[in-house]
Structure P
Amino acid sequence: MNIEILARLQFAFTIGFHYIYPPMSIGLAILLVIMEGMYIKTKNKIYENITRFWIKIFALVFAMGVATGIVMEFEFGTNWATYSRFVGDVFGSALASEGVFAFFLESGFLAILVFGWNRVSTKMHFFSTIMVSLGSMLSAVWIIVANSWQQTPAGYHIVNNAGTFRAEITDFWAMVFNPSSVDRLLHSLSGGWLTGAFFVMSVSAFYILKNRHIDFAKKSMKIAIALALFASLFQLYTGHDSAMGISNTQPAKLAAFEGHFQTGPAPIYLFGWVNEKEQKVNIGISIPGFLSYMIYGDIQKPVTGLNEFKPEDRPPVNIVFQSYHLMVAIGFTLIGLSVLSLFLLRKDLLFKNKLFLKILIVSVILPHLANQLGWISAEVGRQPWIVYNLLRTKDALSKSVGSGEIIFSLILFTLIYALLFTLFIFLLDRKIKQGPEDTSEKDGVYSEQKVIFKNQ
């Protein structure tokens, strides 16, 4: 079997599984800041219960993220040795920064966040919550910087060392602020906020339907809806901004997004199926000229088509087309659910509408699907380049790894990740069924908190 396909499948599987957890961490962390901030502001014990409960969930998600992320770094060396040599200077700087400035910050304050209740002051605990949230977002910063450099390389030069080519940084900040990094970072962060918000909304809706922890669920739901509405609208804005950038830096990817082959005014498709042989979109509904309008403000302005690129330089169009359009459809669905949630809440109908609460329970899967589809759109849309216009994916493989070794490790990873996911679901289900603790009923705890607030 083709070694390139196998190596790509293995990495896609491992990173796809890992990417379930970082967006949840980012979203839950910012919600923890809001929830504990409400506790400090109002002195209402219910917000302490809310914060304590979601901290437990956050700790579980964080642990899974760490456990599933380690494998990818080894894969760079085992399956992608040529790539690792080529980008080592760039990735080494970004990943070292992620470890020093983000991971240590997040994991260092995590102990205080989880175990610091009644052991440190309220202000110190809140500061730790903020630092954990900041660390989760800083981690995303450096990972996105490294990945975005692959999409739009900047601040480097190519060095030839005895026939081995490698990219070396000439301008660190140009590398960090490469043409796509800021847009992609903001889009990824808003995706994380949405993931956390809809997770909290899902669990809260479950409690309300089961008539359990009602006050807890209602207050959690209100906080999550506010974040979901902001994040969903912000993601629409950042998605548009990112597409505008792609039109300049990766025109072949943009053309693949809409199955656009002939240079000229370009439509936006609501859906369709790309026939790459006949170079057209079948069974599709489109808005004529709307892509041209979105990019240039003119429906007659030509957009570069895929025929401007050699066939070997084009991405697999239909995969990119479908993943992109499904991602956009889910994005608008999340906006609709967020707006409708707020509307029903303001009309005092949300907590009485059982059908909509059931929809919110299952909607937790939508942000995860959007995150995965967005990653597929970005990474498959970059093909055949692993580093855009510098290194082809087929040339980035390790020279000494065979298909049998990759198949064996892929099967092994699949079994291990299946076990980890089963364990995660089991622990998550148990924590949700246990529900929040009523700290006001614990001897001494409530009085301790009163003393802390009084002393402050």
Structure Q
Amino acid sequence: MDLDVLFLSRFQFALTIMFHYLFPPLSIGLGVIMAITEGMYLKTRNREYEVMARFWTKIFAVVFAMGVATGIVMEFQFGTNWATYSRYVGDVFGSPLAAEGIFAFFLESGFLAILVFGWDRVSPRVHFFSTVMVALGSMFSAVWIVVANSWMQTPTGFHIVGEGMSARAEITDFWAMVFNPSSVDRLVHTLIGSFILGAFFVMSITAWYILHGRHVKLAKQSFTIALVFGTIASLSALVSGHEQANTVSVTQPAKLAAFEGHFKSGPGDMYLFGFPDEEREIVRYGIAIPGGLSFLLHNDFSTPVTGLDQFAKEDRPPVGISFQFYHIMIALGMFFIGLTLLASFLRWRGTLFEKRWLMWVFVVAIIGPYIANQAGWIAAEVGRQPWIVYGLLRTSDALSKAVSAEEVLASIILFTIIYLFLLAVWLYVMNDKIKHGPDESALAAEGVPTGSLLDTMSTLADHGGPSLTEARDEKEGK
């Protein structure tokens, strides 16, 4: 059997990217919730919020470490598997990567030690500032990575020097490169997806605590914070997704046509479900809203939309993969909106935590944001094909000339073994920290009722009893 070095190199990059992408979105979303929780502690001086913030900080540290470890591998691949690409765009692509190291990674790592180890060594305000800086550093990292990737989607602010194999792109306008036509929309959507993941991660863990009667009061507080955050983020994703679709229709019309299975130019239907048949250029078993795509883009059901028939077959993206993963992302996004709105209504009614079936839904719902983030990335990257730099450099021309298919296959096998080991270690450590839960010993030392069930705390809260801060003040005779 002949091995295809192009397919294997693409598969290897997808493997390493998708594994790495399990962690940065979670650190971004979790970082915001950490900052919110610790900010509430500073405002209210309620020690319950401090206990919660300490717990989420421990979880964040484990996620951050895995993100750093898995991210290093990707940069080496630019030199090993994609040397032609690196030579062609190195002067452009290297700028945002360098900016990430200077403005994001240094910011994160500089304040991370204070965040993790400085709870009892610096003032609460200094520690809160460190938390905010780490959270911002996580976002800044996403900014520069998305800028680099967006330039590959919609390249601007450059010119080509040299010819043939010596040709390369050079920046002529740094800010035009940064604010290329797709960067802002893609960044907003990426950050919102991270916020949704962080919110559902917190709700999954706290729902499990509530179901098992552990850390009940703290779990309810954390769940409520994450629910508000997750509801806002889920609704925002609908808006940002619409804006991004409008941008793609202008900058990458072939990609949008693949997303929607729109083969023939003309009024575009919006498919809710179906199986694109690229040979016959139809969507089999499709369920669609007639003219829905035209209305989405032009607020009119009859305005023509550019179809795949306007592009040579060799310039079209793989329609099946693009279509399915795009629709998976959208379906999950609508699920997030419905679930968070339902939970918000029940929380307002005061009956949310009595719905054990809904708590179980939230325990397993964490899988949804992970799938949605991965599906969105796959749709965006596959939809760009056959270009690695849209309209300039084909993926098939970007490979390293000296790497064989056998070498790439061997590295894939080794990466898979190592990543499975890292994933097992990460899951073990995370499971151990989650099972241990928040450290409530400080609250117990102040005379606040604790225990594995915390029934007293939950009962007092549900019936308008004194808060933990009030119980502490009463004990101290204040």
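Read the figures in this text as sums done on the coordinates, not as results from a lab. Since this is a predicted model, take the numbers as computed values, not measurements. Cβ atoms are built from the backbone, for glycine too; each structure is taken alone.
A few points about this structure:
- Looking at distance in nm of label points 7 Å out along Cα→Cβ at positions 222 and 294 over structures P, Q, structure Q comes out largest.
- Highest-scoring label, criterion being FRET efficiency 1/(1 + (r/R0)^6) of positions 246 and 430 (r between Cβ atoms, R0 = 41 Å, to 0.05), among P, Q: Q
- Here distance in nm of label points 7 Å out along Cα→Cβ at positions 270 and 350 was derived from just one of the structures P, Q, and that gives 3.0; the source is P.
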